[in-house]
Structure P
Amino acid sequence: MTQIYGTFGPACSKQETLEALFRNGLTGMRLNLSHVNLADSAEMISAYHAAAKVAGVENPQLVIDTQGPELRLGALETAVTLENGGEVTLGEGGLPIPSVVLPELEEGSEVLLDDGKISLTVTAVHGNSATAAVQRGGVLTGRKSVKLPGKTLRLPVLTERDLQNIRHAAEFGVTGLLQPFVHSGEELKELKAILAENGAGHVQVFAKIETLEGFANLASILPEADVIVIARGDLGNDMPLWQLPAVQKDIAAACRKAGKPFIVVTQMLASMEHSAVPTRAEVSDIFNAVVDGAWGVMVTGETAVGLYPAEVIRYLTNTANEARCWLER
């Protein structure tokens, strides 16, 4: 059976909607803790467990996505529209980028925001700020991801806020932890020690492969992870996008060889945030992921903020089931 994961958000926060997701094949949900805390989500998590009980689903999975060593913008009071060809300030007096980013910027540096949706090129650096040209614009809100292609910045495996959430993991029924930007097996050893020290030693570790460095070090990561996550958003930002399918295939093959479960995530049914029917390319993507051996598939914005969360899970489940039937022919 393929594990079917959705992501919490306002579109699926009510028990009635969650019941529909379970009836359509949902087995687990992801909670992104980059924006909220477990305690803030208590009502939604309670609705989730109640919905599982009504739907007759035992042991529903709840995986938390930590902030971890991920770079994100600070808070913005209002959304900012960046126009193609325009200019923007990073740092003091402009977009609130993390303090560790500024020393890495130089003229010509590329900066990707919001999973690569927005692309900037640094034109000048001025002490506590930098000026950048907008190559690919869009509407930007706070707390979105920041990526510097080709640069590796080392950050603690967990933030203080992550630790606070982990200490409440058992209380809220957390079963797994999605660790962003895993670069090595040593990071996972450190993470598991921290989990054990904070009463969360039972929580499964889902290692997100989001960089070429993580891909290159997969051999050291595989033994330390419970599940590998092929996180195609940031991974696709770390290479020309047309190379991503081959890297996904290579990670899948390595997981199969090691007998390690893996999940494929990012834009699996992205069009369904606004459409009741997916594209042919999307269902083919899901089908091929399962044929390649995926233990699970996961959607994010499609259930979190999309218009058709229950239909998303129906298509995800039915396509995964069809792939498994094809494999058994």
Structure Q
Amino acid sequence: MTSSHSTVRVDLGDRSYDVLVGHGVANEIATQIPDNVRRIAVVTQPGVPIRLALPVEHKIFEIGNGESNKSITTVEKLCSGFADMGLTRNDLVIGVGGGMVTDVAGFAAAVFHRGVRVMHVATTLLAMVDAAIGGKTGVNLSAGKNLVGAFWQPSAVFCEMDALSTLPPEQMRGGLGELAKYHFISGDDFLSMDMQQRIARAVRIKADIVAADERESGQRALLNYGHTLGHAVEIATNFKVQHGEAVAIGLVYAAHLAEVMGRISDDRVKEHYAVVGSEYGLSTALPKGCTPDVLLPLIANDKKALDGLTFVLDSLRGLEVVPGVSEQNVREALAAMEVR
């Protein structure tokens, strides 16, 4: 094994698996492939810098870039390709890439033959700290993000940090937005850690939450901090604002909403600005065109909106799921945000 890697165990009984974080960990994937696997479907995208040395017959399937390809149509094409290569329930799908790849590959694996094993090689920061961990898979509809999906746990995840040096700045920013939320979920001193430590700690936090609430019936919803407005911003901008950057804006918005509702003080709002804006250099302002009248219907259609407008919000007790938030409070918090 790579001497400098970190290993985090996701404890789910007989479906438990390891997440390896470090430089060169993708080289270990062959040691994790079950003996009865005869074929492997590798799902990736053009330009992903990782190529795997696999010990059995395999075929590479490239899916398109962009959120428009995170669709049922893409999953149908993959499943048809799996069938053509003779993939069976005893075989393996490996997703190699960022969060879109792991979401799509995981969902295709979940539905093909009613479930084929899947592993992920995460090559973006966003995938490492969020999308590749925990078994949530899904694709988009025109009505919203990730509205069609399944819970399907991987057999192993490899967070390949060598790939981070190849990412364009906008993809790194996207991952930093998701990483920022862990500052507020855990209260840990992330600022004192190097990047590998931050990634491993974020994975540990998510692993513990997933182990306690795999199907998002309670505590796991806290991982959606910043996501309710974030998803609305993505859709309202036709995904010109990518997921992690939208989540960063959503974190700051959630702080404003919590303050409007009397849950936190202005000092805590300023702390959100300090982490998101100063520490990670991310935008804290709403994009042009993201008016309350545009955003409110998208917020209302969010898949977490079980009882009216629903948000994960900060408080003196920590983060909590808060249903039934009034439209007036939502609008007041939006008015407190800058627009760029």
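Bear in mind these aren't lab numbers, they're just calculated from the coordinates by the rules spelled out. If you're wondering where the values come from, they're calculated on a predicted model, not measured in any experiment. Cβ atoms are built from the backbone, for glycine too; each structure is taken alone.
Tell me which of P, Q gives 34, 21, 18 when you compute semi-axes √(5λ) of the Cα gyration tensor in Å. Structure of origin is Q. If we compute mean count of other Cβ atoms within 10 Å over residues 96-103 for structures P, Q, which one ends up with the highest value? Largest one: structure Q. Can you tell which of P, Q yields 20 when relative contact order in percent (Cα under 8 Å, 6 or more apart) is derived from it? The read-out was computed on structure P.
Ranked by distance in nm of label points 7 Å out along Cα→Cβ at positions 152 and 248, structures P, Q are led by Q, which has the greatest value. Taking mean count of other Cβ atoms within 10 Å over residues 104-111 as the criterion, the largest value within structures P, Q is that of Q. Suppose FRET efficiency 1/(1 + (r/R0)^6) of positions 112 and 240 (r between Cβ atoms, R0 = 30 Å, to 0.05) works out to 1.00; of P, Q, which structure was it derived from? The read-out was computed on structure P.
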